[in-house]
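Bear in mind these aren't lab numbers, they're just calculated from the coordinates by the rules spelled out. Bear in mind that the values here come from a model prediction, so they are computed numbers and not experimental data. Cβ atoms are built from the backbone, for glycine too; each structure is taken alone.
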Structure I
Amino acid sequence: MKSLARIVIFAILMSGCSEVERGDDAKDSAAMVRIAYKARKAGNIEAAISLYNKTIKTNPNDPEGYLGLAESYIDKNLLDAASEYVKKAEKVDGDPKKIAYIRGKILLVSGDDAAAEKEFLKYETADSMNALGAIYDNREQHSKAQNLYKRVIAKSPDYMDAYNNMGLSLLVCKKYKEAISYLENACSFPEANVAFRSNLAFAYALSGNIQKARDVFAQDFDGKELEERVAYIEDVVASLK
């Protein structure tokens, strides 16, 4: 079961932290931030970085451009660069709640869970509570983590990553039916990508429903690639028994 926990917790740490999209703004820099955010969430990190850089050129005093770059460089595991952009956001009076969250995220990815926890505890935002859940899951404090994910969902029902993280946390606890329900919810969002659907397929496979896992994979893969995905997940499930 420890092997399953490692697989699932890794997925939580990689996908469980994300920011809530900012509201409408008529300014050009704000429009670019929104487009860059969508590019980053779709996995197009280079396009996001390019757009965030254009944001900064358009409006050097917009902290969202710097914070967006910090998030993008975290995605690329370039943590020193991410830290520098957080500092720049601070200099132009960036939102301290967002800054604390992103600084905590940098610490979390670097492996300093204790320092990350302190940053996330500074403000009770959906982002920070979701990230704290990832920390507690990593410590095998799954009930504590799941309570946080529930609070995030209650606070922000459109927070897709909290459904995903809740589902993955429940998988570790072998609560497959509940896990599948939350992962189905995560996959129902328009912005859900192949990573979310792969988590759902994994949950179905663990529950013993390989055909349903295949059906989920078939939304993104076909032919030889589909068969390889199904064969791989069957091997993973078999290794965990």
Structure II
Amino acid sequence: MEYADTLDEQMYRFGFWSVLIVIASGIASGFMPLDVPGGYAAAHTDRVLWLQANRTLFIAGWVNQIVAMFSLSGVFACSAWLIARSHTLRAMLAAMAVFMSVIAFIIPKFMAIWTIPLLGDSIANSTPGHEMAAMLLPLLNVSIPFSLYTSFDYLGFWLYALFGLLVAGPLFSGSNAQKIASIALGSFGLIYQVMMAALLLGGIDATEIEDYFLGLTPLLIVAIVAAGFVFRGHLKSPQ
């Protein structure tokens, strides 16, 4: 029993610090460009020139995104831990969804810090293979919602949506902060699935994908802040 109490405390502490890191990395992302201005409509040549001029800042921005992603996944994993004793199967499935989301997110983000800058260098300097690089760079466009790159990102968010649906009900039976997190996560999960169906049925145009899907981000922010209060509360009054 003492071991279980110690593990609980470690999970709550990890969750609380993950919340702080998510918030800090989110603020930092406002100062780090992730693509050329007007990314969706930017010309291929403009993107290559921008990558050359902002290579270091571009890589730093995406490293920060990796930190944010791992931290957010930590918040969600610890949120699943909150329901592990009362709803063990749901907690396990939710943790699996978070784990799979990490895999989905890390692939494109690693491409952003490794592959995309090298493609830009190859095109700009006309090194051997620059013809292939010129074809690959558009496939890894970080702004076009139907590129190979962004497909992985939206898969990761879909897995977050599944996580939200799995934990929303059990979380609602806790404190007020847990109820807020529950409502935010449940709303995110439900609305995301509805929008996915609308997209697949042709109800959302490709140019509108980012506006619709990223428009749900405030729900995740609410859930993150609420989770911070939950973890902090457990650390002050261990249960």
Structure III
Amino acid sequence: MNYEEFPEIIKKDIEDQSLSILQHIAEEIIVIGGWAVRALTGDKHARYTLDIDGVTEQKTMKKVESILKLLGMNGRKSNWGIQFYQHYTPQVKIPEEIRKEIDNVELRIEISEPRIKESQTHHYFEFDLTEFIMRDIQYHMKKGKVTIKVPPAEYMAAVKLGLPADYKNNFDSQVLLEICNVEKVVEIIKLNDDWSEMVRRRIPKLIGRLNDKDRLEHILAINNGINIKEHIKTMKYIENKLKT
């Protein structure tokens, strides 16, 4: 079962628990990944996220690690940073038919230095730790919010376009490009090593999957009012600009 297929109340419970963890380290990191896209695009980001992804300075890693250990989270070894996890303990009723899937859910946190590397190549994208904005994320089922630091939308769009072409990155790039200065996105891609090669490699896959009516990213786009033709036009424009 795909996470998006979980009952709504369970997805909200998972996200609220994830957000509660994030609250403890929000001052120490710049949040990237799905939570950053949510913070930047609000209700338009109509997908759920299990993981917390962030970047920070090397010297701050130990502090983040100590905080997460105090919260009772388990650590895993990583070559690029720190990874912590804990099993999800539901605070809502779980239907028996999906109990097995729920038992396998983990709340995960991955924190690295600002240069993130593509797993199978030498390519990298580096976030500027001085380039961030403050955004609030509301809890679903309790009062309150968490204020986090996130990169500007153009940085997030630039990195998302070069990441693996799964439905999450595909949908995230859709909602981000709707609020971006596209010329700035191109500029940021070009400034990051040869990340442009990654983006040019991914865009045809993103377009192909978005055009496939049976794929989740196509369904999410339709359900959330994305103009698919205009979005594809924007991606092709970015692709052509990166070739020059």
Who wins on relative contact order in percent (Cα under 8 Å, 6 or more apart) among I, II, III, i.e. which is largest?
II
Taking -24000 as the value of helix-only ellipticity at 222 nm (-39500 (n - 2.57) for each DSSP H run of 4 or more, over all residues; to 500) derived from one of the structures shown (I, II, III), identify that structure.
I
If you rank structures I, II, III by FRET efficiency 1/(1 + (r/R0)^6) of positions 100 and 188 (r between Cβ atoms, R0 = 30 Å, to 0.05), which sits at the top with the largest value?
II
